[in-house]
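Structures follow.
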Structure P
Amino acid sequence: MNKELPSIYDPKQVEKDMYEIWEKSGYFNPDKLPARHKKPFTIIMPPPNANGSLHIGHALFVTIEDIMIRYQRMLGKKTLWLPGADHAGFETQVVYHKKIEKEKRSFWNIPREKLYKEIEEFTLSNKKYMEGQLKKLGASCDWSREKFTLDEDIKKIVYQTFKKMYDDGLTYRAEKPINWCTKHQTTLSDLEIKHEEKLDKLYYINYQIDGSNDFIEVATTRPETIPADIAIAVHPKSKWNKLIGKKVINPITKKKIPIISDMSVELDFGTGALKITPYHDQTDFTIWTNHKNEIKDMPFSVINRYGKMTEEAGVELEGLKIKDARIKSVELLESNLSREPEDYNHKVAVCYKCNTIIEPRVMLQWFIKMNEKPKNGQKSLRDIAVDAVKSKKIKFIPARFEKIFMHWMENLHDWNISRQIVWGIRMPIWYCQDMKNKKCKEKQGIIVDIKRPKKCPFCSSPKLKQEEDVFDTWFSSGQWPFASLMTNKKGDFEKFYPTDVMETGWDILFFWVARMIMFGIYTTGKIPFKNVFLHGLVRDKDRQKMSKSKNNVVNPLEIAEIYGTDAVRIALVVGSSAGNDPIISEDKIRGYRNFTTKIWNASRFVFMNYEKRKVKPKFTAKDKKNLKDLETTRKKISNYLDKYDFNHAAETAYHYFWHTFADKIIEQSKSRLKSENKADAFAAQEVLIKILIGSLKLLHPFMPFITEQIYQLNPATNKKSILMIEKW
């Protein structure tokens with residue numbers, strides 16, 4: 001008896017019911033797949049930040065990864081797509097900080113333990129909601145293996161890695177220049193700052209030569225830091241080179257400071273002379289480090305953690321904010337200004353979350369050595385990552401990102417991994433409060449251990465205090481591939497590591513991908529993944545970055561409610577190539593909603609005109625050609641998918657179904673279906689059902705809901721089958 005699909009496709013009900021069917025089948029779990037699924041294929045999901053709703057960028061990564069998993073599953077692979085969520089330390093604390101401000105509460109007055117608990121409840125609530133959104137997008141991941149970056153077993157792995165690095169001499173505590181956000185009161189890594197154009201004034205100031213009426217002219221945009229000057233540096237080829245070795249008088253403090261020579265001073269900037277303020281500039285700190293024998297004064301800071309001038313700045317400046325101190329210091333320097341200040345357009349570092357100007361500070365922080373060999377003599381973290389990419393053990397898609405990766409690795413600096421925030425993995429470091437003996441003092445009272453020691457291992461003192469700083473999120477998430485598998489079901493790490501693909505945005509190639517490669521090889525001895533697929537950043541139809549202020553944000557879940565998830569998914573993929581920014585708009589999604597209607601109506605027609613028979617059909621030459629063309633199309637799409645060319649794979653499946661199957665084959669079959677020649681009519685029916693089922697398989701990775709629904713209502717079979725595990 002003929003089966004008839006409803007006249008209209010209702011994605012809302014179908015998507016809800018279909019996901020429940022998939023989950024109940026157990027086939028998201030590789031252990032429950034049919035026997036033909038043998039060789040593992042693994043993707044570890046980049047864990048979305050559990051601090052809000054999913055955005056269109058999340059929809060893109062979910063779609064791409066789900067396409068890979070569904071395709072490989074149909075090929076007969078033992079597919080594991082391990083889902084997770086990221087506590088996203090700093091970013092989540094920033095989100096919660098804004099929430100507190102809206103509630104008119106003081107963020108900084110909340111006790112540490114209470115604040116942690118509040119953020120934890122906020123995050124876990126968002127995490128649960130976010131998982132529901134991932135399911136709505138069709139993510140066929142194994143929820144029985146879901147992990148969170150703050151799971152206790154994950155934290156233990158992170159602690160073990162840190163202790164190994166400490167024992168290997170790769171982590172250290174030191175007073176060094178760092179990037180400080182005065183709003184959020186924490187350090188940020190070099191990757192967590194951005195640079196923006198800013199128009200400032202360039203001031204020209206005369207420093208009087210000691211014992212002479214002569215002056216050396218210095219240009220600066222930061223006159224408020226002059227009280228912290230401890231030297232003047234000149235390029236050895238500058239016009240001031242005859243003054244090297246002499247002293248000048250600090251125009252605010254009146255202290256005598258030396259003139260030194262250093263090649264790093266830019267000849268073509270300002271006057272060729274540079275004021276050296278080590279605690280307020282990275283370059284100045286380096287120059288001071290290289291000239292300690294010539295510079296007798298120790299550096300100090302005149303700006304505190306809140307961006308206000310300290311007592312060391314002098315009574316006229318003490319307590320002023322930086323902006324006000326700049327104005328006041330220019331007043332104090334009036335007699336020393338050698339010419340009118342100039343407008344100076346330059347780039348300044350700002351916090352990537354709040355745009356507050358970053359204040360360079362020298363602080364006691366924890367760092368990782370990126371370019372030095374560990375004590376065991378193996379290669380540095382940088383070199384093991386470079387070797388893995390150079391040897392093609394890890395390949396980038398698109399390949400051009402290998403060059404970008406290598407360029408970044410050449411300019412690698414030690415990484416500041418300690419953060420002065422509450423939300424995150426607290427560092428497993430304890431400090432002895434007594435330091436009773438020589439060895440304890442040599443170790444600075446530092447004890448690194450996974451668990452809190454009962455007493456100091458050096459001097460036996462029970463007075464221990466834990467480090468309050470937490471790890472930079474990228475330190476813990478850099479261990480995600482091996483940590484998520486090591487802490488999951490027994491044997492998972494051995495079976496599914498290294499993973500096949502790491503799919504993520506090109507914008508976090510350095511934040512995350514490079515660090516996963518380093519930590520993966522350093523900790524396990526194996527690469528964490530074989531391929532890195534980098535997608536672009538979703539933009540609107542005018543190629544503008546999406547933002548609330550531009551009113552061009554497309555909410556994937558809201559738009560899916562209107563047009564269906566399948567339409568959103570294929571709209572994200574078609575026209576989007578690896579490494580390039582995809583274009584998305586409501587018009588584009590609406591267009592692919594029309595495609596789902598086409599699929600539904602074509603399938604409905606085929607089902608209504610199909611009658612199952614036991615006799616073998618006699619296909620015409622045209623029928624055989626059409627079936628052969630389907631196979632050719634399958635091979636073409638397979639080739640694209642094997643090369644991670646999802647754009648052309650989706651386009652090919654789309655055009656084949658609409659323009660070949662629906663527009664030509666179905667139309668040309670209509671007269672045969674009504675023919676008095678029953679054998680020919682039957683052959684036409686069989687060709688249509690075969691091509692329809694074949695087409696549904698080709699479309700399934702891109703549009704899983706509608707294809708699965710139609711497949712399960714297929715009148716050509718009596719068995720209850722699931723398209724998700726059918727042979728490709």
Structure Q
Amino acid sequence: MIKLYDKGVYLIDGAEIIEDAPDALLSISQKTGNNIEKDIAKSNTMAYKILNSHNTSGSMESLKIKFDKLISHDITYVGILQTARASGLEKFPIPYVLTNCHNSLCAVGGTINEDDHMFGLSCAKKYGGIYVPAHQAVIHQYAREMMAEAGSMILGSDSHTRYGALGTMAIGEGGPELVKQLLERTYDIPMPKVVAVYLTGEPRKGVGPQDIALAIIKSVFKNGYVNNKVMEFVGDGIKNLSMDYRIGIDVMTTETTCLSSIWITDDVVKEYYEVHNRPDKFKYLEPEKVAYYDGLVYVDMSQIKPMIAMPFHPSNAYTIDELNANLYDILDEIEKNALISLDNNNVNYVLKDKIKNGKLYVEQGTIAGCAGGSFENICDAADILCGKSIGTDEFSLSIYPASQPIFMELVKNGAIAKLTVAGASIRTAFCGPCFGAGDTPANNGLSIRHTTRNFPNREGSKITNGQISSVALMDARSIAATAANQGYLTSAEDIDINFGKPKYFYDSRIYENRVYNGALKPDPSVEIKRGPGIIDWPEMSELTDDLILKVVSVINDPVTTTDELIPSGETSSYRSNPLGLAEYTLSRKDPEYVGRAKYVQKAEKARIAGESVIDANPELSKVYEAIEKKFMIDIKGTQIGSTIYAVKPGDGSAREQAASCQKVLGGLANIAKEYATKRYRSNLINWGMLPFILEGDLPFSNLDYIFVKDIKKAIMSKSSEVKAYVVNKDMKEFTLTLGDLTDDEREIILKGCLINYYRG
């Protein structure tokens with residue numbers, strides 16, 4: 001059972017919940033014997049104290065955060081390092097870890113993936129960083145084992161940067177935010193609201209962390225209850241959870257669209273630090289006697305049953321029992337809703353054909369990555385599958401331990417043998433199944449996965465090629481139960497099993513013998529190794545007084561994910577080549593986008609070169625003619641670029657390429673009803689793109705031109721509203737807003753991008 005409180009709440013002694021009301025403080029003073037003000041109670045949360053200790057602004061209303069550590073993987077670190085180097089990087093000022101868990105296979109694109117790795121290693125040596133070679137650990141497991149520290153803050157260039165269960169406030173952001181930290185600048189945000197997540201009760205046998213997480217996501221995603229807020233986990237139920245269990249819930253908080261998370265710490269957390277030979281990094285964290293929260297999610301874990309999140313979002317969740325009892329009705333609804341997400345006539349999306357003898361048959365199971373690949377998840381799965389067979393039909397099962405230390409202990413305790421005999425295949429630490437670069441199912445296949453996301457095409461299929469397969473998210477225990485039933489969907493509650501719960505032993509030699517640790521020990525004499533696929537960012541122009549924008553894509557989906565803006569999977573080999581990667585922009589959502597954007601960009605390139613923009617783009621002749629009937633316009637001094645409209649873009653990954661690829665193709669703005677995440681909006685700004693907000697109905701259509709008057713003046717004068725005109729509709733006027741922008745963000749937009757800003 002999950003309850004969302006309509007108002008803010010006071011939490012007394014970490015246990016008693018009192019809703020905010022006019023007499024609440026009086027009631028609290030009578031209970032505690034102390035008078036307390038609301039503002040003081042707000043400062044008594046764990047989140048407030050950690051943010052306060054890392055804030056350099058002097059004001060807790062407008063934070064300027066300096067993080068303790070940074071972490072990136074090999075899809076993001078090349079772009080970050082290239083940007084930082086172009087901006088004057090001399091050395092890493094804080095520990096920075098470069099992991100290699102996304103391009104690990106090095107199977108596509110010749111040498112370029114391993115070239116990226118050699119680039120990363122040489123940068124770690126030159127600037128003083130830590131380099132984790134491929135197949136050693138997925139990014140977040142390494143951070144848990146080797147970087148987390150109670151009371152600290154970590155910034156990562158991956159959206160699932162979440163280590164709250166270990167007492168570390170971690171935030172996933174686009175690469176430019178890490179660049180700011182590398183250049184000793186700050187992470188600037190208003191003080192976020194803090195929402196308590198009160199866990200009570202004890203999970204039922206067979207219910208795993210993914211089940212609890214999916215139930216929470218279902219309750220808070222669509223209503224935005226925790227959007228851009230900090231989730232603070234408290235409650236008497238936490239003591240009933242192992243460390244791996246807490247981590248498994250925590251990593252999925254990203255799918256709620258919260259900003260970060262933090263948990264109380266206890267002796268279970270203390271033992272984790274001790275096991276990993278870092279006892280000095282632990283301390284007890286808890287809210288003060290009276291703490292105020294802007295909301296509260298009450299979770300009775302004893303009432304949560306095994307869950308399944310059906311395509312195409314983690315919030316699209318049902319209990320497995322509910323799905324099995326209503327197969328035809330639920331699958332029919334999912335098929336109808338899929339038409340909105342897929343929006344493509346080349347695909348015949350069907351799920352009801354997977355019903356065999358009244359049961360749902362799935363073709364694949366995967367337990368992997370930062371969410372599924374934990375020691376406890378895999379041990380429990382091995383217990384369920386011990387002495388069983390996954391069968392010789394279509395169903396397959398793959399297991400990816402999250403790190404080599406975990407893998408080694410699974411070998412020692414026999415779990416790997418149990419799984420292998422049952423028919424599962426064991427892989428190395430690799431994030432591929434989470435973003436479409438591993439275990440892509442067959443066309444029309446259904447995969448059940450203990451991973452983080454199940455967005456369209458996230459599993460690797462390509463709608464534009466007439467392919468479609470689906471992912472449903474489940475916990476490792478129910479995946480193993482389904483595997484034991486040879487592919488027929490089965491709840492782990494329906495399996496009679498005694499979990500062995502073997503103890504974990506960490507062997508530090510694995511990292512000591514392989515990981516390069518040069519943290520804060522730069523060697524300027526090292527030469528950077530740059531393979532032929534590592535390309536510098538193209539030059540980007542400063543903002544001009546006015547703008548001409550052509551709308552080149554209109555997306556009316558309720559939410560547009562970063563995977564739809566720039567696909568994962570097959571694009572991985574081009575992450576270090578801005579021009580090559582840009583060719584894939586919106587390729588799975590609007591295949592016409594790239595060609596349209598390039599055509600608009602031709603005119604801007606001509607303008608910069610002092611050539612005729614009308615020769616480059618003849619349709620601009622009528623555009624200028626229409627504008628000049630109403631305004632004076634400096635043709636040579638007015639930027640020409642493209643824009644897209646999406647209702648709510650940016651849910652999902654933190655990777656900056658969702659924005660930078662648009663900019664590389666001449667994109668100068670996004671127009672949206674709202675932005676799904678803070679990190680996507682930040683990526684737009686850091687690449688010099690205008691994050692416009694438009695309320696109400698669309699005044700323009702796809703392929704219309706828009707004239708934005710006095711945009712530079714609006715940015716400089718801190719105006720919140722901007723006047724714009726639809727050129728081919730008699731210069732129809734409408735209003736765009738920009739939302740809150742910091743002074744630095746305004747300057748970045750004026751300069752054209754973060755690189756230009758740092759160059760001065």
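Every number in this text was worked out from the coordinates using simple rules, so none of it is lab data. All of these numbers come straight from a predicted model, not from anything done at the bench. Cβ atoms are built from the backbone, for glycine too; each structure is taken alone.
Listing for the model above:
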| quantity | calculated |
| --- | --- |
| Computed -8500 for helix-only ellipticity at 222 nm (-39500 (n - 2.57) for each DSSP H run of 4 or more, over all residues; to 500) - originating structure among P, Q | Q |
| Among P, Q, structure where mean count of other Cβ atoms within 10 Å over residues 184-191 as derived comes to 19.4 | P |
| Which of P, Q leads on Cα Rg over 2.2 N^0.38 Å, largest value | P |
| Top of P, Q by FRET efficiency 1/(1 + (r/R0)^6) of positions 32 and 168 (r between Cβ atoms, R0 = 41 Å, to 0.05), largest first | Q |
| Identity of the structure behind 19.5 (criterion: mean count of other Cβ atoms within 10 Å over residues 440-447, calculated), options P, Q | Q |
| Computed 0.55 for FRET efficiency 1/(1 + (r/R0)^6) of positions 56 and 368 (r between Cβ atoms, R0 = 35 Å, to 0.05) - originating structure among P, Q | P |
| FRET efficiency 1/(1 + (r/R0)^6) of positions 72 and 664 (r between Cβ atoms, R0 = 30 Å, to 0.05) - highest-scoring structure of P, Q | Q |
